[in-house]
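Enquirer: What follows is a group of structures, each given as structure tokens.
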Structure P
Amino acid sequence: MELVVKEVVTKSDFKKFLYLSAKIHKGHANWIPPIYMDEKEFFDPLKNKSFGYCSHIKLLAWRGNEAVGRVMGLINHRYNEVKNENNARFSYLETYDDQEVVHALITRIEEWAREKGSEKLVGPLGFSDKEPQGYLIDGFDEPIVIAANCNFRYQTELIRKEGYVPEINLVSYIIPIPREIQPIYQRVLPRLEKMNSEFKLVEFNSRWKLRKYIRPVLHLTNRTFKVIYGSMPYEEKEMDDFANRFIWLLNPKFVKVIENRAGEVIAYTVVMPDISKGIQKCRGEILPFGLFSILWSGRKSHRLVALLGAIEEPYRGRGLDVLMALKIMESGRQEGKTEIDGHLVLESNKAMRGEYEHIGGKIYKRYAIFSKGLK
């Protein structure tokens, strides 16, 4: 049948856009559906504040009455202004193994981006680096965790044939949680204990206590993530929205914050139990009983997922990262966890990679963000 690409306009179109991935990945053991209640709000320009500073277009490819591919195009004007770039992005590109469909969708996004004056198209990349980014290029048999893309091997081949080349590479580490404190940590513990009068480690036992730290933590993220590819500073309303999306998924025991004498947040790490099996079991639908499957899977899983972390620049190199790692591992052992997924790290981020490797981390997955010039 003739292939037709149309913009997503109606509620029916959007429903097709939202659930198409589930059809494409049917039988794909590693694929994790999104949490659809959250996804509906994420794609809603009236509810997602990021649309306020981004141009966007959502497309579906059709053969007859069947949707066979989707993609969203974005131009993050705030990011381009801050970084002095003129790039557009493609994201949420999902197709079967069909070059014609990929060509039709990506060509339409390229045309749209040129009309907007963009010089390059990069992706997969959403509004910021806090969303799933990059295509998996190595480690296809490894489990996928939340906030990471899961794609078939053919997806990268299809996009390469459209003239796209890797722009940025990312890696994921797997880090064992030892049964006992390692000798390397035992040697630095005395120094860390002496810092107690200068710094205060804050730990949590309820989500309610986490809330007052949301803005200080994300303000620290804004200051420290300026050089991270794809990262955008949060406005305070976006901070609250981001927290509301994810705080219910967190186990407070796996959030560690460090304050200085003035009570200012100078370091933090946010780690969460792997809930991927629960999301798979409920197929991404929280109601009526999906929430229980998700939370229960987090309790049963032996894996933690490192989501976010930062240290204020003047305090780096003073052992705060080691202190937080010790405390996360201690909490992990108490909860029966045996390993941590060190979430997507820029391959060029030698400092973060060094920290993971220092505690025994090994690369087990690789991702790439691709790009193509539009002139």
Structure Q
Amino acid sequence: MDRLLVGDVGYGKTEVAMRAIFKAVQGGKQAAMLVPTTILAQQHYETLKDRFANFPVEIAVLSRFLSRQQVKETLAKLAAGQIDVIVGTHKLLSEQVEFADLGLLVVDEEQRFGVKHKERLKQLQANVDVLTLTATPIPRTLNMSMLGVRDLSVLETPPVGRYPIQTYVLEQNEVVIQDGIRRELQRHGQVFYLHNRVHDIEQVVANLNQLVPEARVAAIHGQMTENQLERVLYDFVNREYDVLVTTSIIETGVDISNVNTLFVEDADRLGLAQLYQIRGRIGRSNQVAYAYLMYQPNKVLTEQGEQRLAAIRDFTELGSGFKIAMRDLAIRGAGNLLGKQQHGFIDSVGYDLYTTMLKEAVAKKTG
């Protein structure tokens, strides 16, 4: 199996992955789950532990939060076959990691991994089944699936009681921020405020405290230690804070259903899939969610920046991750199937001719 599963943010891709992992472990194989961020690794680890609590499945996690000694022990157990399921960040791809009998590899948030990583995955073992999960596949992956180089499945049904996220694109504006936060507090919800620079994040916290004195504000970013990060997130989940100022560290997989308002500063600087992922952090319950994508006042946006913001504003209905990926393919071109260059010269050949040539090549290879 080399299958791409495209499902919208919060549609239950993890659920499908967990069932596949369970099946692999039942068959006596090891399963590995590769995720882009440490927070996400921790979250999947907890989810898997809860889910497989009644079964004799050994689960471990590999990330930058472990001490050297712990990493060493985990790797030894993994090689000896004492661990059934391992969840990990890029560390999983390093040379030291050896599996006793790897049967299934799940790649979560495929768009966050580079070509080098994917080549390394292929080397791991030729006969490992690969399940790739993503809401917004990168152009190259999507193109490969459309050409039949990889299998493609799409999850199209939203969970019951979901509403589309109300998305606004506007100049940064203190009144809107004030109103948005207050409206969320009135319905006892919480707010994400995305400010993607670490050096002045405390300044933002101070500003928000002035704007909305009654809100309790905290900040997280990737330069914090594990304990700080975990403590703030834990307090936030337990509603000790109302507003969480954060960098794009929350982009993937943070699942807090009580957060239903999102502000993004300098939204024109973020990529399309990234904006879509970040917006997917809210609206995960039966409340209507609001996303405000802001750019600096009087700033002239680049053409691509404008196209991206227009796309994210147009595609608000549930399940539009796939359409966004298609728009991304149109804006950026499909890239190179083999090798590391990510640019494509499709416009000079024309997409139809390109696919025909590729089909012939694939047909030739498959005899």
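Nothing in this text is a laboratory measurement; each read-out follows from the coordinates by a stated rule. Only a predicted model underlies this, so the values are computations on that prediction, with no experimental measurement involved. Cβ atoms are built from the backbone, for glycine too; each structure is taken alone.
Enquirer: One of P, Q was used to compute distance in nm of label points 7 Å out along Cα→Cβ at positions 232 and 264, and the result was 2.0. Which label is that? Working shown, then result.
Expert: Details: P: 2.7; Q: 2.0.
Source structure: Q.
Enquirer: Computing FRET efficiency 1/(1 + (r/R0)^6) of positions 72 and 176 (r between Cβ atoms, R0 = 41 Å, to 0.05) gives 0.65 for which of P, Q?
Expert: Details: P: 0.65; Q: 0.20.
The value was obtained from structure P.
Enquirer: Supply the structure label, taken from P, Q, corresponding to FRET efficiency 1/(1 + (r/R0)^6) of positions 216 and 272 (r between Cβ atoms, R0 = 30 Å, to 0.05) with the calculated value 0.95. Mind showing how you got there, number by number?
Expert: Values: P: 0.95; Q: 0.35.
Checking each candidate, the match is P.
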